[in-house]
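Derivation of every value follows stated rules applied to the coordinates shown; laboratory data play no part. Predicted, not measured: the structure shown is a model, and the values here were computed from it.
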Structure 1
Amino acid sequence: MTYKDIFEETSFENQKADMKKQLEIGKKIEKEHNPTYLFLEDYVEKHGKLPPKEEFYQSIAEDHLKENNAYYTYLKKMEKQFEE
């Protein structure tokens, strides 16, 4: 095994650990969508199918806007910074 192999293996293990940490953080944060989950559960129970996609997307957007009424303005700015 070369130093390069050791470095790449270590780097990959670090990436996996970082990803696992990010997923744990993300799962806690994304619980903000519990109202949407409950909406889906209720909708399926009443109608026997999923709601129209636009209604589902609107519910998620509402979750974010409850968090911050300028959520999407900030999101667009953040995404633009990632592109640079």
Structure 2
Amino acid sequence: MRITVKSSGLLVKHLPAERQGNSAPLEVPEGATPQAVMAQLGLPPQGSYLVILNGESLPKAERGTRALAEGDLLAIMPPLKGG
């Protein structure tokens, strides 16, 4: 099934080559979870990310259990830093 994945900052380099700006279509298996997509993209597992599924922030506890659906928009953003 096909979803759209978005990112920003240094994480954009993990998006597929077909990306346009900060988003890209991504083919994932049925039943894939946000955690599985993060692994598929090669994101460091110890990273701290803001994960948003269709406009809703996804808690860490749900990232490995929430199944994605055709057409979903998954945004994976780096942590905010400031001073």
Structure 3
Amino acid sequence: MKTYILIQAMAQTDRMKLVRRVGAVPGVERVEAVTGPYDLIAEAHSDDATGLLGAIAGLSNVLRAIDAPVVGVGDREPAAA
């Protein structure tokens, strides 16, 4: 199952080091540092979403991690000519 993991890091965390640690978790396919209420967003595929979320939430400097499983995908409408 495809899921996105929204990650809040502790203050003063080196985000790029955390990106690498999250990216090393089995099942994680892509990690990006972002601005806003979350610091990182990871894209993952796993049959064990609970285990994946626990592995990420257990990393040092992770304050909170929540999952957002993908339940549907829409195609973009073509641009009007």
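Taking -2000 as the value of helix-only ellipticity at 222 nm (-39500 (n - 2.57) for each DSSP H run of 4 or more, over all residues; to 500) derived from one of the structures shown (1, 2, 3), identify that structure. Matching structure: 2. Please state which of the structures 1, 2, 3 yields 13.3 when Kirkwood radius over Cα pairs in Å is computed from it. Going label by label, the one that fits is 3.
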